[in-house]
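Have a look at these structures, which come just after this line.
Taken together, the values in this text are just the output of simple stated rules run on the coordinates, not laboratory data. Not measured: the values here are computed from a predicted model. Cβ atoms are built from the backbone, for glycine too; each structure is taken alone.
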Structure P
Amino acid sequence: MNLSQLRTFVAVVEHASFSAAARALGLSQPAVTMQVQALESDLGVTLLDRRYRKVELTEAGRALLPHARKLMLEVDEARLDLENLSGTVSGRLTVAASTTPGQYVLPRLLGGFLNRYPDVGVTLRVFDTSDVIAHVESGEAHLGMTGAEVSGARVASEKLGSDDLVLVCPPGHELASRKKILLPGLIDEPFIVREGGSGTRMVAEDVMRRAGVDPTELRVVMELGTNEAVLSAVEGGMGIGIVSMWVAEKAIKLGTVGLVPVPEFPLARPLFLVTPRTTLTRAAEALANYLRVAL
């Protein structure tokens, strides 16, 4: 009997499946099966009843489970105590981010973090805002960063930095020559918008409602998955759109898009650090603290 076998046994019980436990542990299903069989052979008992698409504890399994869980907890506590003594921050982090922070903000900051914590590895994955929340909620990501909050989400959101949204039009469009125009005056313009679930779209639609514009009444000619795609479509003369200044700044300077002068824009929207409602790992806490200072 060894720790790996006990950890695998507990994982199978908690996931109620050999295949799900294998995915959680990063092992192959045959490897998980072999570890459980080796544990049963060593103890001389059957711990799990394997039925079609179902795994159930035997009497021996129920007796072993609390001891195995207690031992795993003690091992984790011992490892944490040793890490605290050594001051070493290590491990692998998965960070989920919506488009703007994932493509523009975090890549500029992670280099400095990794230089400070060379024993930490980071995987950055880009989703729309609702999927970022889902990944942090489920534990698939240690941390997240978004451009909008989601009502009712079972995560903690902390304002951290900001991003300016701008309303842009094709070069030479008559809107760019206006001194001022109100949002209701744009109701008949062709709009290029982000996909549903995008933080940019959530914030933009909220601003429109406050200005007396029903977003469902806009003449939407295209929905696109990134700020870059929206900007390219605007540059191509297909309509007007709302994008991050991180994305539009170069195009504005080059004159390939124009700014539409509405009072609501540029709109400073906060960025949010998204954390689970559980205790962060040392590596995740280190990254969160680093971002709090850097932003």
Structure Q
Amino acid sequence: MRRLLLLSLLVACLSNLANAQETDSLTLNHDDTERYYFLTVPESYSPDEPLPLLLVFHGYTSSARYIRRYSGFDALAEQEGFIAVYPQGTLLDDKTHWNVGGWTLQSTTDDVDFVETLIDHLTGEYAIDTERIYATGMSNGGYMSFLLGCQVSDRIAAIASVTGSMTTQTYNKCDPERPVPVLQFHGTTDPTVPYEGDERWTMPIEDVLMFWKSFNHTKVLPDPQPLPDIDPEDGSTVEHYIYDNANTGIAVEHYKVIGGKHDWFGVRGNKDIQATQIIWEFLSKYDLNGLR
């Protein structure tokens, strides 16, 4: 039954993929630079009913077009009724990036301001529920999601990171205005963003989780929940950690992929979980006031 459900989700994602490839990018001028993005608005959209907005950030050297193709959020946007936007990063040494510190420290792009400008633009064009704006991303896009959680928590209701982390600059200056629900996926053998961190540019995942657990005043559940090993051939298993605040409902959750690498889980690498579906299920529970 579970395999049939996963197959159905894959078919739905592939069906939406064709439409995504045919859609032209949109542009927005920011700091005298033409920035572009892709936008998915569900057919059910009505100006009379504000919809949530999901910001989806690509990885380092990658693109908005690519993460749109593989993540499957277009299918979910249609199914669940939200607007998805895929911004494009700028070039640093001829490589696309988000300016989050660490290895992008030489960047002069103000990506936080760009995102706020993009949000302002979209809320002017569409009926968007401004209490339900979320951020997620892969790798560098995960770092960007954490940066937004630190700097614009008054606008971003919840964040999710897949194989991302926090740079030392983001970590040391992180000062959110409110508790922020956080979801983190990470493989223990990730060769690109090491789980144990690197003191030169990225924080250990456990330190990142500890920061948000402490800031959100969560309590630790006694034991991780091992998830079923649906695909023994993918070379990895998953443990699910939940750190919850019984009073506010604000949670920090972590899917620790034992033996997992630098992948969008469910699409590549580990097949025991579907990151895209889990991300939306987690984020959509919250608005700026906490648990909905």
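Can you spot which of P, Q the value 47, 45, 42 was calculated from, given it is Cα extents along the principal axes in Å? Of the structures listed, the value fits Q. Match the computed value 21, 40, 25, 13, 1 of P(r) over Cα pairs in 10 Å bins from 0, in percent, for residues 42-105 alone to one of the structures P, Q, and report its label. Structure Q accounts for this read-out.
Given a value of -9500 for helix-only ellipticity at 222 nm (-39500 (n - 2.57) for each DSSP H run of 4 or more, over all residues; to 500), point me to the structure among P, Q it was derived from. This value belongs to structure Q. Suppose you compute distance in nm of label points 7 Å out along Cα→Cβ at positions 130 and 282 for every structure in P, Q: which one lands on 3.9? This value belongs to structure P. Comparison across structures P, Q (criterion: mean count of other Cβ atoms within 10 Å over residues 162-169) gives the highest value for Q. Assign the value 14.5, 44, calculated as Rg and Dmax of the Cα atoms in Å, for residues 170-273 alone, to the correct structure from P, Q. The value was obtained from structure Q. Of structures P, Q, the largest value of mean count of other Cβ atoms within 10 Å over residues 90-97 belongs to P.
When relative contact order in percent (Cα under 8 Å, 6 or more apart) is calculated for each of structures P, Q, structure P comes out greatest.
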